[in-house]
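Presented below are the structures under discussion, each in the form of structure tokens.
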Structure 1
């Protein structure tokens, strides 16, 4: 060996996996509670909490748009990274095709989210 280390892109994927996992742990449960239980039952602001006008106003704000994009992007990469490594545990070959399907799917979700958020305007 000539003393040079082989470069790897793995830390980039592990960084997105870790960030997505942290956001999932911190915000995922709260999002499920708010959007699935509290808002439909009218807690604490009545049935108007997730009205179309309020959600549209939030998603048209630059902060809301950025927050939504970051959550979708990191949740998607966290999920596909977990799926990709679970394939190995299930005995499915994790070659180039599996990487393309998994990470390409996350990229597709991210691009669709970005396009959707940008198409609703500011």
Structure 2
């Protein structure tokens, strides 16, 4: 079974663009518009990477990352936090995330970061 990248992003335009460019780069992508949808997701086993926005309408990507890193079944899944507002050091240290992507981002650079991150973690 193919491993997927899961993205939690409340902005529909950003979610669409990120999904599109990652699928165009030959990744399988699942998207979620809020924390609740992500927490209720059915696929928790074939995940190569999770990308979390910090500011969500019903929670925080930092809190979701902490929850994942504390969970026995999810702690090994790499997490990248994306934000336009949170400093990278805070997002990584407070969320126990593996990486950070600053918004706005160049699409080509974003794909290169994701590709490099997946190679280094898998």
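Details
- Comparison across structures 1, 2 (criterion: mean projected area of the Cα convex hull in nm²) gives the highest value for 1.
- If helix-only ellipticity at 222 nm (-39500 (n - 2.57) for each DSSP H run of 4 or more, over all residues; to 500) is computed and equals -12500, the structure in 1, 2: 2
- Top of 1, 2 by relative contact order in percent (Cα under 8 Å, 6 or more apart), largest first: 1
- FRET efficiency 1/(1 + (r/R0)^6) of positions 13 and 61 (r between Cβ atoms, R0 = 30 Å, to 0.05) derived as 0.50 - corresponding label from 1, 2: 1
- A value of 3.3 for distance in nm of label points 7 Å out along Cα→Cβ at positions 37 and 93, calculated from one of 1, 2, originates in structure 2.
- Among 1, 2, structure where distance in nm of label points 7 Å out along Cα→Cβ at positions 21 and 53 as derived comes to 1.5: 2
All of the numbers you see were taken from the coordinates with simple rules; none came from a lab. These figures come from a predicted structure and were not determined experimentally. Cβ atoms are built from the backbone, for glycine too; each structure is taken alone.
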